[in-house]
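There are structures below to look over.
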Structure I
């Protein structure tokens, strides 16, 4: 994961180096409500009403 930001009340925009390496089943098992691949490097992760808090925490993990 190279970047994450809250792009709506319930979803995160996540940038990755290789979208083929994203395991959507594992993300959903971890609690994501859904995964929408936008292209090979970007996806929307549907996480519910706490998207902003998730984005902040995930961004802190990237630093």
Structure II
């Protein structure tokens, strides 16, 4: 959300965004969860035979809040 705000209409300059994470913090855990879900989604949509490797736990993980 914060990064998107830097890309307003008419913005012509390059934008550099830094994500700062504190070790063993909630933000670090959220980022790890985002990466896991992203990797799982890439694995699923990147393979023709994803259903063979997709488990019920994987599906629950993908759809979890």
Structure III
């Protein structure tokens, strides 16, 4: 029993860490996208940043 709980906790901890890493990567990629020139590319970068922030906030609201 305790082993199952421990495995579940470890798995959930691993999943949380993966979500955190993904959120950081999305933010990093969004910031990198801002460095491009041109109005259309800039707007795409802004949209990507908004998306990354939205995903991060949704993950936080889910309690992860």
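Miscellaneous remarks
- When helix-only ellipticity at 222 nm (-39500 (n - 2.57) for each DSSP H run of 4 or more, over all residues; to 500) is computed across structures I, II, III, the figure -8000 traces back to I.
- Each of structures I, II, III was scored by percent of Cα pairs over 17 Å apart; the highest score is held by II.
Where a number appears in this text, it was derived from the coordinates with a stated rule and is not lab data. Being a predicted model, the structure only gives us computed values, none of them experimental.
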